[in-house]
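Q: Okay, got some structures for you below.
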Structure P
Amino acid sequence: MIGVIAKESDFEAVDEFFQLFKTPWEFYEDGKEYDVVIINKGKKIEKINAKLLLIFGHECMEFDCSKNILLDANSTIRLLRIAEISLPIYTQISTFKNVSHDNVFLVGDSEVIGLKIQDNSQKVLRIGYNLFEEVSYLLSKGQPIENALIPTLEIHIALLKKWILDTGIPLIEIPPIPAGYDFIICLTHDVDFVNVRNHLFDHSMWGFIYRGLFGPWKKIVKGESSNSHLLQNLKAVLSLPLVYLGAIKDFWFQFDRYLEIEKNLKSTYFFIPFKNKIGERVFCRNAVHRASKYDVRDLEELLKNLINEGNEVGVHGIDAWHNADSGYQEKKRISEIMGESNLGIRMHWLLHDNQTFQTLEKAGYHYDSTFGYNETAGYRGGTTQVFRPIGVKNLLELPLHIQDTTLFYTSRMGLSEKKAMNLCEKLISDASFYGGVLTINWHQRSLAPERLWGDFYLRLLQKLQTKRPWFASAGQAVEWFRKRRAVFFDEVQFTENKVCLSLRSDENDMQPPLLVRIHRPLIDKSGNNDLSIPMWNSFDVSWSGEREIEILI
């Protein structure tokens with residue numbers, strides 16, 4: 001059991017951290033024995049009965065005074081390197097002075113960030129930043145673009161597990177992985193455009209013609225496109241009059257093709273609720289082009305067909321990010337068509353501010369999937385997991401990781417297909433390692449000319465299917481994480497050859513089942529437990545809601 005002694009201002013971040021690292025914990029109770037105690041505020045430690053004591057914080061603690069440890073609060077370190085891993089720190093950090101080299105276990109730019117002190121039978125790790133302030137920062141403000149590819153919060157969780165296990169303390173957790181799978185995939189599609197026919201003599205039409213005629217030549221010169229793409233785009237531009245006359249199929253309408261290539265794979269389509277509405281508080285030179293030219297009421301049959309094929313429909317919000325009343329009206333518009341009130345949202349253009357999560361919750365949304373980047377791919381919140389944003393009670397956030405326009409627009413990353421696939425493979429590898437969910441946004445018209453990103457999308461789907469992911473709609477993934485969040489450890493008992501668990505949950509239908517993962521430190525054959533080298537084994541047991549379980553180890 002982990003006991004936590006935290007500042008009151010960090011309580012919400014503590015609770016959310018242990019929803020992501022789902023392991024037995026509680027706020028510390030005086031006189032009770034714990035395997036591990038985590039502290040981030042001043043407290044006398046002499047009476048704390050724990051094998052491992054982790055003291056986080058940039059302020060001088062009573063422990064520092066008792067050990068004559070000097071802190072330098074003026075450190076400019078922002079990136080720690082631990083073996084091959086980079087760990088950004090976003091809140092205040094202190095380094096330690098006049099310390100023995102033997103006590104150092106964590107450094108940054110040759111400055112000491114972490115100390116290891118053995119005090120009789122108790123091991124103390126003193127770390128110069130506040131773990132829970134880091135959690136709060138990541139889940140509210142998010143990471144800057146330069147650190148987007150670092151799953152920072154997952155690294156914090158992995159480090160804490162390592163420090164505990166290296167001390168010889170066994171661990172049990174419910175990882176963010178459904179039984180039978182390695183991670184979750186959410187395929188999503190923002191529906192900004194439905195038909196090119198809706199865009200006669202407007203900015204979108206002229207932009208399409210320009211990019212269709214001249215875009216392929218630039219890519220051919222760079223060796224990033226083919227003659228086939230050039231011919232497809234030229235053909236599409238020349239066929240525009242016939243499309244507008246209704247003589248041939250509108251090539252921007254790609255729903256049928258998505259249903260074909262994603263057959264048996266769940267997808268979520270986010271539709272804009274109101275036609276010709278730019279939205280308020282959109283302060284950029286292209287704001288006038290934000291409005292949609294389709295009326296979602298004309299697409300009722302399409303939306304219901306998508307649902308009948310096993311997919312999900314959500315709201316592609318306009319003003320919901322800053323106005324709860326507008327958000328409610330946007331949700332109501334889609335709900336009236338679908339007959340479903342429990343909807344998720346992703347904001348058009350990913351607009352948000354520091355009150356967006358609270359605003360969306362007030363508007364009644366089940367989940368949001370806006371927390372991502374337009375400019376790059378990666379982990380805005382530093383995590384692969386669905387999380388509850390700081391400051392809300394019920395809304396969950398499904399983070400966005402990969403967007404097609406981000407990868408290929410020259411004004412954004414402007415990657416070649418080879419580099420884009422390498423980046424996607426990195427994110428897939430992270431998901432395989434940490435679990436959680438990888439959320440992909442491939443816009444509805446992106447299979448069509450002039451983008452022609454369909455072949456890449458097919459290769460990406462094929463690569464994903466060589467792994468063991470659960471393809472879930474956004475709502476299914478969020479609901480699975482809700483069920484995981486609803487599980488609590490009432491009792492855990494380790495003996496020499498088994499673990500006895502008492503688990504509690506109000507949820508009955510655990511599909512796919514959760515996993516109970518047991519980590520057990522190993523002792524080498526010589527009888528010496530070298531704690532400087534991580535040595536433990538881990539194994540999983542599928543759990544579908546049993547109250548009491550016994551696991552042989």
Structure Q
Amino acid sequence: MSPRLSKSILSVRLLCCLVLVSGAAVSCRRVTPERPATPQVMAVQDKGTWPAAKDVMKSTLAGTWYNADPNALRAEIAGCFKEAEVDARDDIIGLILPHAGYTYSGRTAAQAIKSLGRSYSRVVVIGPTHRLPMEDMLSVTRATHYQSPLGEVPLDVEFIAQLLKYPIFQDVPAAHAEEHSVQIEVPLLQHKLGSFKFVPIVAGQCTYETVAQAGRILASLIDKDTLVVASSDFTHYGPRYQYVPFTKDIPTNIKKLDMDAFAFIAKKDPRGLLEYRRKTDVTICGYVPISMLLAILPGSAEAQMVRYTTSGEMTNDYTNSVSYLAAAFHGVWQPSQPLAAQVSRGTLSQEDKEVLLSLARKTIQYGLEKQKVPELEDLGVTCSEAVRVPRAAFVTLKKHGELRGCIGDIFPQRPLYKSVITNAIYAAFADRRFTPLQKDELSQIKIEISALTPPSPVASARAIRIGTDGMVLNKGGRSAVFLPQVAPEQGWDLETALTHLSEKAGLTPDAWMSGASFQVFQAEVFGEQE
């Protein structure tokens with residue numbers, strides 16, 4: 001395998017090591033089918049399904065990004081607010097806030113939050129994903145509360161349920177589990193606002209079209225008592241961040257990068273900001289959340305920079321420096337026309353399935369010939385809108401009826417066609433149970449694709465339907481997955497499948513019987529003809 005292809009799939013191998021923790025990418029169970037898999041037809045249910053009981057998402061930042069002791073944290077935040085000198089205004093509808101540890105960015109964030117002159121019934125915080133790759137989609141959570149050391153904040157479950165009616169909004173638990181960009185803002189907002197309902201949104205890498213669509217959806221749902229926060233640090237300069245575009249006049253040049261970006265923000269120009277980031281490759285981590293906020297804002301809104309500083313200025317060392325900028329947007333939310341919800345999506349057409357199978361085969365062929373991962377335009381394949389929505393998929397390779405590779409996602413992380421491209425490469429070259437596929441094997445390989453619905457929680461294991469539902473088991477930080485076709489292929493009943501699922505998670509065979517939670521999903525399974 002060439003260095004280029006090896007480098008392309010290095011992140012795949014690392015991700016596969018994290019399967020039991022994140023559930024982000026998983027491999028199929030290696031089995032010999034006893035009977036052909038029964039194709040499952042996707043039945044998309046209302047994505048607003050919520051756990052019946054209270055479900056609290058706890059802060060993962062306490063003790064690292066800020067103090068874990070409630071009293072010490074209150075004192076730390078109060079110190080940040082005390083230093084802020086700003087006039088409060090009651091017409092603020094949006095903020096840009098930094099998201100570093102409070103030692104570095106707390107005072108900058110506090111100055112903008114202190115300028116809030118009234119209360120809000122709902123606060124929407126949009127932050128970028130730092131850990132889990134996502135493309136052209138956003139993640140919300142089906143939790144009911146968020147808990148920081150300062151107490152619990154109820155999530156606006158009705159608002160989130162409305163977002164989940166649109167395919168670009170998905171529930172991807174791994175996107176929230178360790179993501180600091182959204183969580184870091186909560187104690188600061190609690191200190192100032194006290195009571196409010198919280199809407200946490202983690203944004204992936206998005207095109208302007210996705211940003212604009214998300215903006216239209218959010219604008220149709222927010223009201224006059226909503227505050228929208230875009231969480232972002234600005235330029236990350238230095239070798240630590242692999243960004244050294246200049247080595248002279250560093251403070252001046254860093255500030256120019258940031259102020260040039262803010263010029264697009266001041267003009268409320270999301271497309272311009274995205275294009276500026278593309279041209280300069282400037283390391284503003286929350287450029288997508290900021291662009292979404294700009295897309296939501298009414299035309300009459302005015303931007304005000306509240307505070308700007310850098311870690312280089314604080315430490316008097318610009319070897320590695322991060323910029324922190326806070327801004328406020330003044331105006332009034334304008335009523336917006338409700339958008340048609342998209343709860344139900346039909347099954348893939350036969351043409352869509354044939355296109356995806358062709359895409360998978362051409363992807364593997366391209367990898368073998370070019371030794372790199374292709375883009376869609378490299379493959380000469382045209383995709384319909386049905387395969388451009390975010391959706392998880394598995395790609396399975398079989399050779400003479402035996403498994404030869406299988407990798408996939410359980411939770412959506414990218415458009416379906418990209419999931420097929422990515423996992424076709426993974427299955428062919430990065431499934432650790434097999435040696436990388438060779439050119440002379442390709443003609444002997446048959447490809448199967450499982451296109452999944454988003455997992456949703458069930459009250460108990462007894463609600464899982466063998467032959468219809470894929471199953472996800474979670475217990476004690478461990479997780480395991482079976483596709484819908486696994487149990488029928490093996491001739492397992494529900495208890496036998498759950499026993500094997502527990503063992504796959506590294507738990508005792510009977511671990512599923514108590515203390516475990518379950519999610520189910522369905523799949524459209526289709527493959528090349530023998």
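All of the numbers you see were taken from the coordinates with simple rules; none came from a lab. Since the model is a prediction, treat every value here as computed from it, not as a measurement. Cβ atoms are built from the backbone, for glycine too; each structure is taken alone.
Q: I have 33, 26, 17 for semi-axes √(5λ) of the Cα gyration tensor in Å, for residues 84-387 alone, calculated from one of the structures P, Q. Which structure is it? Could the numbers behind the result be given before it?
A: Details: P: 47, 24, 20; Q: 33, 26, 17.
This figure was derived from Q.
Q: Work out which structure the value 30, 18, 13 belongs to, where semi-axes √(5λ) of the Cα gyration tensor in Å, for residues 180-267 alone was derived from one of P, Q. Spell out each step's value before the answer.
A: Numbers: P: 28, 20, 12; Q: 30, 18, 13.
Going through each structure in turn, the value belongs to Q.
Q: Here is a further query. The value 1.88 for Cα Rg over 2.2 N^0.38 Å, for residues 100-243 alone was derived from one model only; which of P, Q is it? Spell out each step's value before the answer.
A: On the way: P: 1.88; Q: 1.04.
Derived from P, not from the others.
Q: Follow-up question, since we're still on this one. For which of P, Q does Cα extents along the principal axes in Å, calculated from the coordinates, equal 85, 49, 48? Mind dumping the intermediate values first?
A: Working: P: 85, 49, 48; Q: 72, 51, 44.
Going through each structure in turn, the value belongs to P.
Q: Using FRET efficiency 1/(1 + (r/R0)^6) of positions 260 and 436 (r between Cβ atoms, R0 = 41 Å, to 0.05) as the calculated read-out, with 0.90 as its value, let me know the right label among P, Q. Write out the running numbers ahead of the final one.
A: Working: P: 0.90; Q: 0.40.
Computing FRET efficiency 1/(1 + (r/R0)^6) of positions 260 and 436 (r between Cβ atoms, R0 = 41 Å, to 0.05) on every structure in P, Q gives 0.90 only for P.
Q: Starting from the value 53: which structure in P, Q was percent of Cα pairs over 12 Å apart, for residues 468-507 alone calculated from? Present the calculation step by step, with values, prior to reporting the outcome.
A: Working: P: 68; Q: 53.
This value belongs to structure Q.
Q: Once relative contact order in percent (Cα under 8 Å, 6 or more apart) is calculated for every structure in P, Q, which label goes with the largest value? Write down the numbers at each step before the final one.
A: Working: P: 16; Q: 20.
Ranking P, Q on relative contact order in percent (Cα under 8 Å, 6 or more apart), first place is Q.
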